[in-house]
Structure 1
Amino acid sequence: MPIQPNILERFAFFTLNAAPTPMLDLAGALGYQALSTAVRLHLFETLQERPLTISELAQKLNCQERGLNHLLKALDGLGYVTEKNGRYHNTTMTEKWFTDGTILDLNSAITCWDAFLHDLWPHAPEVIQSGKRPYNFYDYTASQPGLSHAHQQMMSGNANLNAPDIVKRVKLPAGPTRLLDVGGGHGAYAIHFCQANPNLQATILDSEIALETARQHVTANDLTKRIHLQPADIWQVEWGTDFDLVLLFNFIHHYDLETNVKLLQKAHAALKPGGQLAIFDQLESKQFGSAINGLLRLISLMYYLFADGRIFSSEEVQQLLDKARFSSVQFFTTPMWAGQSLVTAVKQSSVQSDASNDKQ
């Protein structure tokens, strides 16, 4: 975890400006490299089997004891492992977020970030100077062996963490029958909605390589008869019509305002009258703490560098939905979503639309 300054250190760093506070960012970089090294060595997985001495662990991991000792001490200082009676254990934090596997897949996240930091971030100065990228992020993730699956696994972990609450908040009419998940490659959201709505049939629209991960998840949850996978470029195919619910989750940040209007118009055309659109994404907000707001700004920078994307404000999303002729817009957020927001909107029936036009 990030290095936690004590009260005196915080006073020196943040109040007096007497200590070089930027060193904490440099320490964060070192902490990530220590964590990445542990994941690549399968250190946490090995300690999950049973606590081990340095000698036992070195033998299992085929490491030199001296180097492993330095790594373990660094990980102990960061809170990932702890030493008791000469044996190293995973901490409860490591067990929950790295070895449990039922909530997040942070091992896949490390695989992604190792690749991103090595191949993409070094181009940041030239991207900011020219506005041009010497790579296409989506082609890049698709071309690197195993990276697309790791990326989808990383995203699905976040989805599994948030989906139960989202499903409860998206109020569907009785007996919903059809859901369209646009760009839902890992399949987690469609799976959660189908599990909560026994009559629901879902279609996931995404690239072939992204849907490879969805196929694994759908099969594992025995939903192959209810969830249809449609590999396609979302801009080159018709999405279909008469859906009860369209999901655009972690999607609008990929595009600019003008493109998002076109995206929402396609969603509008795919819905039946009275059908519902749901957006889940990071949105700018002043209601979160400084840590969340700082993180959102870093994520917005990442979206720009990787794919010319950005984080939108709630006001901008409202304007987009208005232009695409959606009504009954609602915004939901909770501290558990760490800066992400759920937005729902409804496609008016023709009668409602006519009445609205009459009033104007």
Structure 2
Amino acid sequence: MKRAYISVINDLATDQRVRRVARLLTELGFEVTCIGRRLKKSPDLKNTSFKLRRYRMLFSGGPLFYAFFNLRLFITLLFAKKPALLISNDLDTLPANFFASRIRRVPLIYDSHELFTQVPELIHRKAVQSVWKLIERILVPKLRHAVTVNYSIATIYRRLYGTRFRVVRNVPEKIEYRSREGGAADRQIIIYQGALNVGRGIELMIDAMQYLENVLFVVVGTGDIEDDLKQRVAQLNLDDRIEFRGRMMPEELRPLTLSADLGISLEEDLGLNYRYSLPNKIFDYIQSRVPVLCSALPEMRRIVDTYGVGISSKEKDPEKLAGRIRYMLKERSGGAWREALDKAALELCWENESTSYLELLNDCGVLS
């Protein structure tokens, strides 16, 4: 049996891209092992079609964490049982994968989920950023098989390093959708799902909630600014209009997304990584037939405007943004975007997108 090892630095609980690739490989007859880390609050993962290995790390962040994680990963991959394929997710797992693949003469796929060296957490930490840029500059030009989440990022990597990146967008599996029935809910629901980090536009949305009535804003996820966001909600006396649900497993989140009337993705233009981001939550909203309000950043705007599934906006004034939301919720009640969402959901699904990943696997020579 052919064996594939997929590594990522998170705890694998909510990383749907990794889990979709793992399931695809399993369906192709691979024995798949996903390698990540275990945090204090990491949930147990059950009923998976692949094996799991999650490291408990002595350090939770910083240079020593990344160094020891890659060392441990390298040792694991170096002595893993007869690998046929290694898959490295993002730059922080690439060193271990790269050297293990060279030593063991195994094909390596590098899956870059973002412009790693341009994330907001690194932009103002030049010394740390320079280290990651050096690693990227050394390793990426040597890669034969690489993939990323949109054409803007693929183009940037091609210009920087001459390396071809295939594009496989971060789209969900098709779901069996049924229109909601029954009377109107007491309040319409706006949902945000994803990391609670700087630059996600959540503060702006909280401020806009001051001008919206009979609306509930549900925030799903955790992150660095979670406590600050909760404090902001308390200061504005919006506890009755905004709920924080924490991190939810995908199977728990889906019914909530299906119940929403509007999904937001209001990322700010904080460097190249955000400017060219294409968050998976946009595709999750579409698959759940929820209209999207997103930033007017290139990749997000292209999807929302091309498919006509919502509105892209540059609005930064909370009161004016509330007016735009009020309009969208009213239109949603009247059935706006229904046909566009149905059409987009049929196209933007993993069942279609996975063909590009199959072509990548074929290029690696692991399907023969």
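Just so it is clear, none of the values below were taken in a lab; they were calculated from the coordinates. Every value quoted in this text rests on a predicted model; they were computed, and no experiment measured them. Cβ atoms are built from the backbone, for glycine too; each structure is taken alone.
Listing for the model above:
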quantity	calculated
Structure responsible for 0.9, with distance in nm of label points 7 Å out along Cα→Cβ at positions 201 and 281 calculated and labels 1, 2 on offer	2
Per volume of the Cα convex hull per residue in Å³, for residues 225-296 alone, the highest-valued of structures 1, 2	1
helix-only ellipticity at 222 nm (-39500 (n - 2.57) for each DSSP H run of 4 or more, over all residues; to 500) derived as -13000 - corresponding label from 1, 2	2
Answer label among 1, 2 for the case where Cα Rg over 2.2 N^0.38 Å, calculated from the coordinates, equals 1.12	1
Per distance in nm of label points 7 Å out along Cα→Cβ at positions 81 and 209, the highest-valued of structures 1, 2	2
